[in-house]
Each structure stands twice: as C-alpha cells, then as structure tokens.
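Take a look at the structures listed below.
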Structure I
Amino acid sequence: MPNLKDIKSRINSVQNTKKITKAMKMVAAAKVKKAEYTVKASRPFSDELLHLFRKMLGTVSEYTTTGLKVECGLDNYPSLITPREVKSEGLLVMTSNKGLAGAYNANVIKAALKRVEENTSNGIKTIIYPVGQKAVSAFKHKPGNYELKKGYLAIANNPTATGAELIAEDIADDFVNGEIDSIDIFTTHFNNMMSYNVVAWEVLPVKVEKAPEKEIDPLMEFEPSEHAILQQLVPMYITNSIYQALLEANASELASRMTAMSAASNNAEEMINTLTVDYNKARQGAITQELVEIVSGANSVK
C-alpha cells in the first residue's frame with residue numbers, strides 16, 4: 001500500500017513547482033507582448049535601410065577611404081563589403097542567459113554546431129562569438145574544432161542599439177584585421193507567439209545586391225561625398241542587422257518560455273490530480289484495513 005505521507009509530500013512538491021512555473025509564465029507573457037511589438041516595429045526600418053543601401057551601391061562605382069578618417073574597423077567600409085577567400089569563419093550565436101525556455105537554446109546551438117562540423121570538414125577555422133550564458137556554457141563544454149571568443153551576456157537580457165554597436169565594432173575589427181574572413185549570425189526569426197525558426201544571417205562581408213538603374217534617381221547629390229555617406233551607411237547596416245537579430249532572438253525566447261511554462265503548469269495540474277486520486281485511494285484502503293482489524297479483534301473476543 002502506498003505511503004500516505006510520501007504521496008502528500010509529492011503533492012505539496014508538485015503544487016510548489018506549479019506556482020513557480022505559473023509565475024514564470026505570467027512574467028514571460030507580460031514581456032513577450034512588448035518584445036513582439038518592438039521586433040515587428042523595427043522590421044520596416046530594416047527594410048528601408050536595405051533599400052537605401054542598395055541604391056547607394058548602385059550609384060557608386062568604386063569604393064575608397066581616401067580623404068576619410070578611419071579610426072576602427074567599422075570605418076573601413078571598402079574592406080567590410082569586399083568578399084575574400086574564407087579560411088576562418090565567425091559565428092555570432094544568440095541564446096538566452098536563462099533556461100526553462102523549451103528547446104529554444106538547444107535548437108540554436110545545434111544549428112551552430114552543425115556549421116562547425118561543416119567548416120571542419122572543409123578545412124575552415126571556426127571562431128564562436130557567444131551571446132547569452134547558454135551559448136557560453138554550451139561551447140565551453142561541447143567538443144568541437146572551434147575557438148571561443150568572449151561572451152556578451154548583458155546584451156542577451158536587454159537588446160539595445162548600443163549593445164549591437166559594441167558587437168559590430170568587435171567583429172568588424174577582427175574582420176578587417178584578417179582574423180576572420182566572414183561571419184554569420186545564428187539567431188531565430190520570430191513568427192508569432194507559438195512559432196519561430198532558426199536562421200543564419202550573413203553579416204560580413206556585407207553582401208547586398210545593387211539596385212537596378214531604374215530605381216536610382218539620376219539627380220541624386222551627395223554631401224560631402226558618396227564615400228563619406230557609405231562610411232556611415234555600412235556600419236549602420238551591420239549594426240542594425242545585429243540589433244534586429246537580437247530583437248528577434250529575445251521575442252522568440254520569451255514566447256518559447258511562455259509556451260514551455262504553460263505546458264509545465266498543465267502537466268503539474270494533471271500530476272496533482274493523479275496523485276490526489278492515489279492519495280484518496282490509499283487513505284480509503286487504510287481506513288478499510290483499520291475497520292477490518294477492529295471487527296476481527298471484536299469477533300475474537302466473543
């Protein structure tokens with residue numbers, strides 16, 4: 001016969017777990033609406049920036065930094081848009097700092113590890129730029145032929161344009177210095193509250209098709225010069241791509257956590273109901289056993 005005390009203890013334990021998962025679901029639900037609004041509101045700007053970038057590339061025939069002030073890798077725009085043979089590739093892997101978000105982190109890390117295997121088989125060195133504690137922890141302990149760079153932890157909790165610019169400066173410096181020949185972002189594309197998909201965006205070198213001549217205004221004038229504008233536009237495009245990826249990842253993480261905690265709360269409720277039935281059966285069995293013993297004792301006295 002099941003021990004009543006043990007069953008009661010399990011019920012209390014599951015009830016406490018349910019309180020935690022329900023609270024986490026409510027917190028994620030409160031945050032995900034704001035994250036959803038932010039990510040969807042930023043997409044039109046990204047599209048318009050890309051359109052402007054394509055028109056600029058279609059207008060300028062040669063790229064040069066002559067007469068421009070170059071202080072860091074992001075300022076050297078010709079290098080950032082010039083492809084070269086890939087001997088080393090950087091992967092900017094975006095995850096969360098916390099778990100309990102379903103398969104969100106595992107899916108992103110799995111896709112990145114698959115790319116690592118492909119690069120290894122092709123003789124390409126891989127350098128990991130982890131965003132979020134989960135990526136840092138995963139790539140510290142998982143075997144693989146890659147180099148791990150410093151992690152960006154605070155940015156994963158609070159995606160900002162400033163944080164995106166910090167990442168852009170680091171990867172641009174490594175790209176211009178020749179430490180990496182290309183870099184992809186591994187993030188998730190937020191579809192809705194119930195779904196997202198893992199995507200890989202190529203960031204460096206910047207590959208944008210030039211706009212056709214019919215889309216270019218022949219009366220366009222540039223001040224102070226088209227090269228000065230491109231020197232500002234290329235870093236803006238790279239930084240915005242990273243920022244958009246951070247927003248997409250944040251919204252996907254919160255939606256995944258809300259779904260996971262909702263499922264956990266429902267499972268806890270089902271387990272409580274099952275354990276309550278078992279507890280009632282065990283208690284009824286114990287009472288019946290006591291009555292049988294009392295009656296048997298009374299009969300033996302007669």
Structure II
Amino acid sequence: MRLFRRTYDLSLASPRHATLDDLGAISRLLRSGTHHYTSYPYPHLPSLLSGAPAVVLVGGRDILAAAIASWNNDATSWVRALTVIDGLPVNATFDLLLPSFHERLHTQHIRHVFYTGDDAADTWIQPGLVTHGYVRETDVVVYEQLSFEVPTVGNQLVRVRPAVSVDLPDILQVDSACFTAQWRKDDQVLSGAIFEVPYFVVAEDADQVVGYAFATTHFGGRLVHLVRIAVLPSQQGRAIGVRLLAEVIAFARTRGASTLTLNTQAHNLRAQRLYEWFGFHRTGEQQTVLRYDL
C-alpha cells in the first residue's frame with residue numbers, strides 16, 4: 001500500500017516520441033495508475049511502440065503520461081492506450097500530451113483518429129478528448145442471444161471451413177470491401193486472430209473466399225463474442241451471412257456457452273435486422289465513438 005503520493009510539476013514536463021526503451025515504464029503506468037486505458041492484447045505493446053504513433057510526457061526521469069495509437073490503416077488510426085500518472089490533472093496533462101500525439105499521427109500520414117473506450121475509462125478520457133476537439137462519430141450498441149436457436153441455416157451451397165494462414169489476403173480483401181477505413185482490421189490483427197482465437201472460419205464459393213467470421217470465448221467459455229462477420233458486397237443477398245451467423249451460433253452451443261454477444265454501429269440497421277431475426281436483443285449497453293480530424 002502506498003503511504004504517500006508523489007507530486008509532479010507539469011511546468012517541467014515535456015512530450016517526446018515513445019520508443020521500445022519506454023516499454024517497462026509505460027507498462028507499469030498502465031498497470032498501476034488510476035487513469036489508464038488499453039484496447040489491445042498486452043503482447044502487442046512492444047510492436048506498437050516499435051512502429052505505431054506513440055508519445056510520452058516526461059518529467060525528469062519519470063514518464064507521467066502516454067498516448068499510443070494503432071498503425072496507419074488507410075489514413076485512419078485508433079487510440080489504443082492512454083494513461084496519466086496519479087496526482088496529475090487530466091485536462092492539463094492532455095494540454096501537453098495531445099498536441100504532440102496529434103503531430104506524431106500527422107507525420108505518419110494519418111488524417112482521422114478514433115477513440116472508443118469502456119465505462120471506467122470514459123469517465124475521465126471522454127471529457128478530456130472532447131475539450132481538445134474530439135467529436136462524436138457514432139455509438140456502438142451491444143446485442144446478446146441466449147437461446148442459440150436459429151430461424152434458418154442459410155446458404156448450404158457455400159463451404160464453411162476453418163481459416164488458415166494462406167487465406168489472409170482474401171480475408172483482407174473481404175474486410176476492405178465491407179468496411180470503411182476506421183472499421184477495417186489490419187493484417188496483424190487478422191493474422192493473429194487466425195491462429196489465436198478459438199473460432200475463425202471462411203465461407204468459400206467456387207474456391208473463392210466470399211466471407212468470414214470469427215469469435216472469442218470468455219469466462220471459461222460461458223460467453224462467446226462474435227467479433228466479426230463479413231460477406232463481399234457482390235455476394236450479399238445469397239444468405240451467406242445468414243449461414244455464417246448460424247455457424248457461429250452452433251459453435252457457441254457446442255462450447256456450452258450461455259451467452260452470445262456482438263457489437264454493431266447504431267446506424268447499421270441492415271445488420272441489426274439480421275441479428276434481431278436471429279433472436280438477438282439489445283442489452284442497453286453502448287459505447288460512444290469519438291473522432292478527431294487532423
């Protein structure tokens with residue numbers, strides 16, 4: 001238990017680009033501070049510090065704050081980590097940290113940066129970001145399904161099989177065709193998911209990958225979360241997405257899960273109609289997405 005809190009003088013602090021040498025200090029700050037937020041698997045932090053836009057605020061020998069973004073994906077990026085050491089005012093710290101962070105993003109040819117967090121992070125991050133020019137882009141709403149019943153199994157003429165590494169270019173092509181830049185997943189995320197997540201499948205028609213889906217499991221398999229489901233626009237209307245969703249539900253059932261969840265944008269009414277047809281309902285939870293234009 002800490003018996004006292006150190007004080008820091010922001011007038012002596014200055015921002016600089018973060019490097020891999022800062023890994024230990026940033027990791028400690030993200031683990032121990034009251035004000036911390038991350039949205040990446042922990043093993044990805046060294047890779048982010050090696051090449052993605054990242055800035056730290058330094059006071060003497062201490063790192064007082066850090067902002068880390070994802071890699072450039074078609075001129076867009078997401079805030080992947082924000083942390084401020086205990087004892088510093090968030091807004092005043094952001095006054096020093098964010099301009100340098102935004103300049104770092106700009107030098108890497110990023111035009112738009114996005115943020116969405118969780119309830120704990122939003123209480124301190126959202127007000128600070130809005131004060132510094134971030135605006136509301138949309139809301140992400142949460143759906144869940146408890147019965148694991150399906151109204152139809154979808155298109156049985158396509159082949160649904162586990163994804164393998166050689167499918168990555170085709171999966172990236174599907175992802176790029178289906179989503180605007182800020183919602184696309186890059187090759188590092190998707191290649192890692194093929195090997196790491198318990199369920200990742202592609203839909204094949206005439207030896208062409210026309211769609212894919214992947215899901216994660218949590219709480220000992222009691223909850224399955226559908227991370228992504230996508231079908232090439234040219235192939236939509238053939239019940240391929242229906243087939244993929246039915247397969248995901250079958251996976252959740254066989255794993256003995258009690259809940260299947262997914263997220264979608266509030267404006268994506270077409271997807272919501274599909275989910276509601278399959279018995280999903282809104283939980284009432286939602287996350288606000290903020291955008292900053294550089």
Structure III
Amino acid sequence: MPDVQSLRPRRVFKLSRVGVTRVRKPIQIERSGVKVTLSAEIDVGVDLPATQKGSHLSRNIEVIESIVDQSVRTPQKSLEALCIKVASTLLERHDYATYAQILIEADYFIERSISGFGKSLEPYRIKAGVCHPRNGKPTKMIGVEVIGMTVCPCAMEEVRSILTKKHPDCKELLEKIPVPSHNQRNIAMMELTSPFSAPEVDADDLIDILEQALSAPTHGLLKRKEEGELVYKAFTNPRFVEDVAREALDLLLVRFPNLPDDVEVLVRSKAEESIHKYEAFAERVATVGELRE
C-alpha cells in the first residue's frame with residue numbers, strides 16, 4: 001500500500017504549518033504542591049516540505065495521546081514543560097519537518113476573597129506555546145486573558161464640567177468626588193515569548209498585573225453592597241483603554257526587574273464600549289529591553 005502522504009504533490013510549494021487544531025484534553029499541572037486540572041484546547045503542527053504531498057496527521061494525535069494524557073496520571077510542573085515535550089516528540093515523528101509548534105489554551109480558575117461572601121472561584125484564560133526549530137533553540141510563550149472594567153476619564157471630566165455649571169454652589173465638592181461617566185467591559189491580554197532557557201513566569205502573576213492595570217476587576221458573585229464598593233473603586237480610578245496597556249507594561253517591569261532584555265512582550269487592552277457601536281483597543285509589542293529604554 002503506497003504512503004500517499006509521501007508522494008510528490010502536483011503543486012510544489014512548502015507549507016509553513018500543517019497539523020491539527022482544537023484537540024480537547026484534560027491537563028494536570030502541579031505547582032508548589034497544588035494540583036490544577038485544566039480543560040484545554042491544543043493546536044499542534046509542523047512545516048511541510050514542497051516535495052511532500054501531505055503531513056501524517058495521525059502522528060500528531062498519537063503524540064498528544066501519549067504525552068498529554070500522561071499528564072493526568074503524572075502532573076507536569078507547567079504548561080510550557082508539557083509543550084516542549086510535545087514539540088520535541090513531534091520532530092521525532094515527523095522527520096521531514098524543520099520545526100514544530102504547539103499552542104495550548106485553557107480555562108483557569110483562581111480562588112478570590114470577596115467581601116461578604118468568603119471565597120469564590122473566578123474564571124480566567126491562560127495559554128502556553130512552544131516553537132521548536134530542529135536545528136535551533138526553542139522559544140516558549142506564556143499568556144493570560146483577564147476580564148475587568150474601565151471607566152472613561154474624559155467623559156467623567158465633561159460631566160463634572162456640566163454639573164459644575166448647573167450647580168456652581170457645589171463646585172468645590174464636585175472637584176473632590178467621582179462623578180458619572182460611561183464604563184466598559186475591558187478584556188486585557190498579556191503574552192511573554194522568550195528563549196526556553198529564560199526564567200519561568202507564573203500565569204498568576206500576569207493575571208494580577210492585568211487586574212491592577214484596570215479600573216477595577218470584575219467578579220461572578222456580587223450583592224448590592226459589594227456592587228456599590230466595586231463601582232466606587234472603578235470610578236475613583238478612571239482609565240482609558242490606552243492607560244490599561246501602559247499600566248500593565250509598567251507593572252510587568254516592576255514585578256520582574258530581572259526579566260531578560262530579549263523577552264518579547266505583547267499587551268493588548270480591548271474595551272467593549274457602552275455608548276459607542278464599536279470596540280476600542282490599544283496594544284504594544286516590544287522586547288523588555290525596549291520597554292526599559
């Protein structure tokens with residue numbers, strides 16, 4: 001029986017990546033003695049030479065089955081550690097490939113203390129990936145996505161001006177307190193890409209950085225008192241979508257002063273607008289060295 005994938009294709013073009021996507025698997029990670037089970041979606045792929053008709057896709061599934069499934073029985077120390085194992089094995093199984101890539105995304109929950117309720121599990125999104133050249137050094141990526149809220153400082157000042165004109169006797173008070181504005185649900189994201197030898201960065205730290213960069217975090221469970229406290233916190237800390245991106249970059253440098261200069265950072269802040277029919281965003285891609293300058 002001929003190996004059809006190994007035949008010469010009719011159109012001779014190299015393909016950058018061929019593989020499988022959205023493979024759903026449980027993954028277990030153990031950090032500092034705490035085990036976390038993730039429901040993950042996995043993408044894997046390798047490049048395909050111009051002279052080969054097809055990639056052996058079943059090999060990708062076999063690698064995922066053998067390595068990722070094993071993590072349920074023997075937890076991995078990090079998603080990045082799991083990714084490098086998968087990428088290395090992909091290169092062994094696809095001897096025609098010059099590099100392999102893997103991306104894992106998963107829902108992730110952190111226990112947060114909520115005033116008046118004790119503790120609540122709050123949802124986040126985490127991702128990790130590895131790009132592994134056969135004849136080069138692999139790079140790794142760790143990323144997180146956080147949902148919070150922002151309050152527009154521009155609209156707040158416009159409303160303050162309107163109220164001051166309408167109520168001049170309250171001018172002194174209005175200059176001291178937050179006033180109405182429009183607010184947004186903000187989806188903030190940060191990714192760090194670095195050589196595999198670089199120090200590990202914990203996803204929890206990146207989540208904390210993004211939540212601090214927002215006007216306020218959001219929570220699944222809030223009663224009236226807690227809602228009021230959260231809204232007051234956000235309105236005393238109004239921020240543009242641009243402010244969130246810049247605050248996150250600054251907090252990253254403060255939290256990780258020894259991060260190598262060649263680590264690449266992607267920060268994106270997206271605001272789902274309440275009074276506009278569009279979304280706003282701000283982002284920065286730079287190395288840590290560039291940010292320090």
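Every number in this text was worked out from the coordinates using simple rules, so none of it is lab data. This structure is a prediction, so every number in the text was calculated from the model and none was measured. Cβ atoms are built from the backbone, for glycine too; each structure is taken alone.
Structural remarks
- Test item: distance in nm of label points 7 Å out along Cα→Cβ at positions 99 and 267 calculated as 3.2, pick one of I, II, III: II
- Entry that produces 31 once relative contact order in percent (Cα under 8 Å, 6 or more apart) is calculated, selected from I, II, III: I
- Among I, II, III, structure where volume of the Cα convex hull per residue in Å³ as derived comes to 156: I
- Distance in nm of label points 7 Å out along Cα→Cβ at positions 67 and 203 derived as 1.7 - corresponding label from I, II, III: III
- Source structure (of I, II, III) for volume of the Cα convex hull per residue in Å³, for residues 11-178 alone, computed value 153: I
- Which of I, II, III yields 0.90 [FRET efficiency 1/(1 + (r/R0)^6) of positions 75 and 163 (r between Cβ atoms, R0 = 30 Å, to 0.05), calculated]: I
- Structure responsible for 1.00, with FRET efficiency 1/(1 + (r/R0)^6) of positions 59 and 227 (r between Cβ atoms, R0 = 35 Å, to 0.05) calculated and labels I, II, III on offer: I
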